[in-house]
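A.B. asks: The data blocks that follow each hold one structure.
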Structure P
Amino acid sequence: MTVHTFDTAKQEEFAGRVVEVLNDACLGLLSSLGHRTGLFDTMAEMPPSTSEEIAEAAGLDERYVREWLGGMVVGRFIEYEPSAGTYRLPPEHAASLTRAAGPGNLAGLMQDLALMGNVEPQLLEAFRKGGGVPYSAYPRFQELQAEETARVYDAALVDTIVPLAHGLTERLREGIDVLDVGTGQGHAVNVLGRAFPRSRFRGVDISEKGIEAARREARQMGLDNVSFDVGDSAELDGTYDLVTAFDVVHDLARPARTLEAVSRALRDDGVFLMGDIAASSNLEENVDHPLGPVLYTFSVFYCMTVSLSEGGEGLGTVWGEQRALGMLRAAGFGCVDVEKAEDDILNVYYVARKNRPLS
């Protein structure tokens with residue numbers, strides 16, 4: 001029998017790590033409030049100011065603002081000058097916390113923490129009995145997803161992501177037929193529709209509210225080359241030169257059937273551009289992933305469980321590059337290139353074709 005001695009130093013080190021996790025989790029919730037109230041945005045434009053001045057500028061109650069500032073100071077998000085009683089958000093911190101930071105704004109992601117906390121009791125039941133938590137249990141998910149992805153689409157979709165597929169920008173300028181599966185609130189389609197007026201775009205999603213929002217935005221943008229339909233991504237109709245799927249395949253109940261449907265819907269020279277999580281299918285290769293705990297948490301609290309609630313495959317957020325490549329090839333894609341966009345640590349982009357292009 002192997003006898004293990006108790007390593008006191010190891011225990012103390014790990015206890016410190018757990019305290020760190022607890023503190024950081026609480027800072028995440030405070031950061032969500034800082035984003036939703038606009039406090040980060042307000043403070044980024046202000047000189048060192050008192051809690052009264054900050055509350056007035058943000059249109060908020062001073063007592064709540066003062067307590068929130070206390071947490072942000074001890075968490076080293078915000079600087080405090082005791083002699084003057086003033087608070088300051090350094091520009092180096094604002095670059096990761098404000099809406100003006102675009103894709104660099106990490107505070108927006110903190111909103112998901114409260115969302116996940118709301119479904120914990122239902123998730124506990126799924127742990128005990130199997131099944132999953134249905135999409136209907138997440139009333140704000142699509143809103144939060146739309147907010148997060150819009151920052152990426154506005155900054156990078158046209159000039160960075162589309163060019164990852166060789167020759168695609170030129171084809172879009174000339175005019176092709178495009179389908180976006182799992183389009184959500186359709187912002188990606190509308191961004192592309194505005195950038196490439198000669199092409200024809202269609203977005204499909206199972207969410208009626210999402211499709212309504214997509215159509216509303218298209219009208220506001222004055223687009224006449226986009227359309228949106230409520231539909232199942234595993235049952236596609238029509239044929240297309242380009243099909244896109246951004247951060248959606250791993251959530252689906254029937255991802256394999258969806259990939260097969262995409263392959264059938266693509267014309268012979270068509271391109272499937274799939275953005276999905278940058279991770280490995282092998283757990284040991286994700287240990288040093290900069291967002292590793294985030295990805296597995298999102299999977300347990302949303303991506304995997306929603307799929308399982310529909311009797312689906314439950315791929316999970318971290319299905320990984322190896323499994324994605326295998327499923328794409330099984331669906332009929334003979335040529336798949338994996339591309340990375342600069343400064344994007346969350347996603348990789350699969351440029352999939354049925355056949356390798358001649359040039």
Structure Q
Amino acid sequence: MAFTGSTRSDAMGGPDPGPRTDRGGLMLDIRRIYVEPAAAASPRGAEILARFPDAVRVEVDSHHRIPELYGDETNVNRWVRIKREALVLGVKKSLTARPNGRSADFIAPSTANGCAMACAYCYVPRHKGYSNPVTVFTNIDKIGGYVRRHAGRQGVKPAPNECDPRYWVYDIGENSDCSVDALISDNVRDLVTLFRSLPNAKASFATKYVNRDLLDWEPRGRTRIRFSLMPAGDAKLLDIRTSPVADRIAAIDDFVAAGYEVHVNLSPVVVRDGWLADWAGLLDQLDAGIGPAAKAQLAAEVIFLTHNRDLHEVNLGWHPKAEELIWRPDLQQGKRSENGFWNVRYRTGAKGRYVAALTDLIAERTPYCRVRYAF
């Protein structure tokens with residue numbers, strides 16, 4: 001069984017760039033499901049397996065120890081194909097809500113990780129090895145119960161902050177794209193329904209995929225969707241198998257009308273020749289593409305590119321053209337992250353000027369769009 005959607009793929013050359021659903025392609029064509037026994041035995045796991053009855057099932061002891069998927073460098077030649085055809089079902093064992101304080105107050109326990117899309121700069125593959133298919137956690141009842149109890153312990157939010165003036169905000173999609181996850185299971189819908197009932201909290205997730213099924217979920221203002229945007233030329237090269245940027249902008253009014261709070265993630269911002277002029281064009285496109293209701297509630301997160309040395313090496317095996325744009329030692333400096341990875345970011349001093357130039361541009365072209373943070 002396959003699920004279709006409005007996705008795009010870059011014809012950049014290289015192995016298996018993925019489908020174009022506007023030409024009859026598929027976002028997901030699940031042919032092989034790696035499943036923990038406990039996940040298969042759960043109600044949600046049974047539902048997912050029933051959605052893909054023709055897929056070969058492979059029983060695994062652990063969702064994060066599958067040698068043929070993770071840690072096998074030869075999989076780089078099938079990077080996108082694995083994303084489209086493989087699915088992993090597991091049970092989330094560690095349930096925690098980590099403080100965040102920038103995009104959200106807390107990072108909720110994951111209901112999934114990995115993605116069927118293939119953005120060249122994505123940080124999730126750094127943790128998973130040489131392929132990065134979707135892993136769905138089937139114990140949604142435990143995850144939802146934990147979130148409800150955690151939010152209950154917070155009580156009323158004592159003061160506004162940059163996350164939200166009234167509600168505690170929980171990011172429910174740190175390691176996946178919830179709009180794509182919703183093609184596979186009802187986990188995301190269950191969380192949207194949960195937050196609708198919580199008196200002091202709201203959900204939030206970023207997405208690059210327009211899934212119009214979400215329009216029927218009645219979030220009642222308690223789920224924030226952040227559509228990620230970048231200039232179309234950058235997206236064509238970097239946002240592989242995602243909805244076109246024009247489609248994301250065109251969806252904003254509909255999602256606002258359906259009861260979602262809609263923000264934009266202007267990210268990642270890639271510095272190159274002509275970058276600021278292209279961002280001006282994108283902001284003009286955004287301004288022309290949304291109506292008064294969307295503009296009245298719009299806010300933005302602005303995030304400049306952070307790249308990773310190990311991911312750079314992986315990308316050279318399947319999409320080297322992207323690396324010409326995002327691996328720029330002449331503009332970047334290295335920094336060891338908190339989790340031990342060696343990352344590169346734009347050089348101190350120069351980056352401050354880049355941030356100021358873009359935020360000034362936002363104020364000029366879309367003055368109603370509040371910048372929640374920029375870095």
Structure R
Amino acid sequence: MPHPYVLLSAAVSLDGYLDDTGPERLLLSGPADFDRVDEVRASVDAILVGAGTIRADNPRLLVNSPERRAARLAGGQTEYPLKVAVSGSGDLDPAARFWHTGGEKVLYTTDEGAGRAHALGLAADVVPLGAGLDWRRLLEHLYAERGVRRLMVEGGGTIHTQLLTEGLADELQLVLAPLFVGDPRAPRLFGPGSYQGGRLRLVESRPVGDVVLMRYEPTAPGAGPLPSAADHHWLALACELAAECPPSETAFSVGAVVVAADGTELARGHSREGADPVVHAEEAALAKADPTDPRLATATVYSSLEPCAHRASRPAPCARLVLDAGVRRVVTAWREPDTFVAGADGTGVLTGEGATVVVLPEHEDRAKAPNGHLLGR
């Protein structure tokens with residue numbers, strides 16, 4: 001199921017700490033960055049924090065600018081974003097400012113924690129997720145039941161770590177403050193975990209007052225049938241490539257990208273690329289990859305349309321080319337219709353030989369857009 005775009009937001013010292021061990025919260029950002037954060041808050045549908053942040057910081061999590069609140073109302077949104085708390089135990093102070101400022105609040109917790117939260121009288125809608133906290137289920141509930149499309153996560157470090165290691169964070173907005181903490185007892189932003197291999201993608205870097213904002217996107221594909229946030233990025237790129245295809249009355253416009261497990265792009269291509277009027281997207285992309293590259297065995301092929309199972313213009317269909325290249329994971333936006341081939345089933349060919357096919361229907365409209373003249377035939 002779809003889930004919101006997840007934006008992680010944090011500020012750290014030069015040595016990677018979120019706070020010191022003093023009785024007062026360490027202010028890592030300055031006025032300019034606080035205003036930037038306020039602008040980001042005004043742009044999202046919900047803001048999420050964990051129980052530890054509520055206990056340690058007693059935050060209000062408001063949009064402070066009256067002009068930004070007015071703009072939200074004028075745009076048909078609520079004055080404040082939905083405030084979301086996450087607590088396995090449900091043991092939170094009912095007098096905390098989080099519950100008594102801003103607009104609506106929701107607490108995600110366990111079945112056991114829900115009973116405790118109700119007994120405490122927390123001023124929030126309480127949603128139990130079962131015996132344990134399940135991040136995918138939580139995000140799907142926010143999307144489907146609360147209409148949340150953009151979610152800002154403001155901590156703490158444990159939650160940031162979990163969302164990144166589970167491949168559920170679409171963006172990290174990290175502010176680096178020009179000071180040191182140096183106390184090993186102080187909380188750090190990230191804990192140990194199975195993070196993606198390779199490098200994240202730097203989207204933006206700029207000074208904000210005396211701090212530096214860095215925005216990163218994860219790049220590593222998901223594993224098996226579970227999609228990662230990066231899967232959406234790469235599939236969106238494949239859909240963009242499909243739009244570059246020369247139009248045809250006899251073939252679909254498709255884009256494809258081959259990505260290694262560490263997030264390195266190995267190759268890309270699109271239908272009818274270059275001087276070849278019949279080349280398919282996956283074929284064009286795989287032709288650019290080194291067939292001896294050991295990374296292909298753990299790579300993912302992203303294709304705006306599922307790889308074909310039958311074709312007349314070449315000896316081998318694209319599903320076979322993917323398998324012969326050693327790739328065993330494909331992410332696509334759209335199953336092939338019967339426009340040109342009755343009973344087309346590239347997915348069946350792939351899964352029949354042990355490959356995993358992940359369909360992300362959120363991207364289907366973008367994949368279909370360059371093919372509108374062919375649909376309905």
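Read the figures in this text as sums done on the coordinates, not as results from a lab. Fair warning: this is a prediction, and the values are worked out from it, not measured in the lab. Cβ atoms are built from the backbone, for glycine too; each structure is taken alone.
A.B. asks: -7500 is what came out when helix-only ellipticity at 222 nm (-39500 (n - 2.57) for each DSSP H run of 4 or more, over all residues; to 500) was calculated for one structure; which of P, Q, R is it?
C.D. replies: Working: P: -12500; Q: -9500; R: -7500.
The correct label is R.
A.B. asks: Using Cα extents along the principal axes in Å as the calculated read-out, with 69, 69, 38 as its value, let me know the right label among P, Q, R.
C.D. replies: On the way: P: 69, 69, 38; Q: 55, 49, 42; R: 71, 41, 40.
Checking each candidate, the match is P.
A.B. asks: Work out the source of 3.2 here, i.e. which of P, Q, R gives that when distance in nm of label points 7 Å out along Cα→Cβ at positions 123 and 259 is computed.
C.D. replies: Values: P: 2.6; Q: 3.2; R: 4.3.
It was calculated from structure Q.
A.B. asks: So if we calculate distance in nm of label points 7 Å out along Cα→Cβ at positions 155 and 283 for every structure here (P, Q, R), which label has the highest result? Intermediate values should be presented prior to the final figure.
C.D. replies: Numbers: P: 3.3; Q: 4.2; R: 5.5.
Top value of distance in nm of label points 7 Å out along Cα→Cβ at positions 155 and 283 goes to structure R.
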